[in-house]
1. Given a value of -5500 for helix-only ellipticity at 222 nm (-39500 (n - 2.57) for each DSSP H run of 4 or more, over all residues; to 500), point me to the structure among 1, 2, 3 it was derived from.
2. Determine which structure produced the value 3.9 for mean projected area of the Cα convex hull in nm², for residues 20-67 alone, calculated from the coordinates; the candidates are 1, 2, 3.
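Coordinate-derived values only; no laboratory data. Remember, it's a predicted structure, so these values are computed and weren't measured experimentally.
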Structure 1
Amino acid sequence: MLHGIHRVTGFERLAPFILRVRFEDGTSQVIDFGPVLHGEIYGPLRDSRVFDQVQLDEEIGTLTWPNGADFEPATLHDWQRFGPELAALAETWTEAPLTTKR
């Protein structure tokens, strides 16, 4: 994946697994992370209680979760372009059950 350098500057929760992510260039993306929450790192985020622990790491300029999951900020910035490719790849990763319990 070739892309520019970007930094996440903020986010807000819109719905389970969906965030509006803001960037240093003044743009934002509404991202549904559900399709990519598979595998050893991202699979645990299918539990909404875990997903909702998302934080902005200002030092590295991206979103992070307590289990070590994160996404490259440039991938988040260009999610419309890279999200479908990442979702297709994620389907090959080990599944974790999706839960939205609170």
Structure 2
Amino acid sequence: MHELLSTPRPTKEMFAERARVVKALAHPSRLLLVDELSRGERCVCELTELVGHDISTVSKHLAILKKCGIVADDKRGLNVYYRLKTPCILNFFACIENVLRER
């Protein structure tokens, strides 16, 4: 309990950064992408089939997730592969599931 008391209070800027991450996740397609990437690295072409949108739309979703630090990419030849950069985001998903169960 003392650890919580000694933790410095977040600044307004920190809350703004947190909001950017939550906002990046606030789309069903992006949630689906993160869930799929939790199973391992995927090529954009695989993710496009899964989400059911064109490659341009999926790439835009992935760019949003990349910008906020949730995913990372690796270009190999003509293909781009994505992976979760911060797998701890899945803990957030588990928390959301708890909230939904408690409603």
Structure 3
Amino acid sequence: MAPDTVRANADRLGVRISVCQLGLFGYDAFGERRAAHKLSDVPPELRRALDETADGGRLTCAAAWRLADERGLPRLLMGSAAETVGVRVCRCPLGCFD
């Protein structure tokens, strides 16, 4: 099912999308709005990949997933790495944020 269809059906059914895999939203039940947080350090090769993939300091959600998957990293860690280096994740495939 296409992501926009998932979002439309969730809206129609009154279902709230939560627990973003990149840790950017939906963690209210755990006492925090976000699970992503700044790390003490980001390895140079990951920092370089984020910088090269980001466009004007913005990285699409799909690109963040791809970077995580290619490197065998948890997506939550990728969200935190982006946060640490100042790259803003954008364009949620489900339309939860732009």
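1. Numbers: 1: -5500; 2: -18500; 3: -13000.
The structure behind it is 1.
2. The read-out comes from structure 3.
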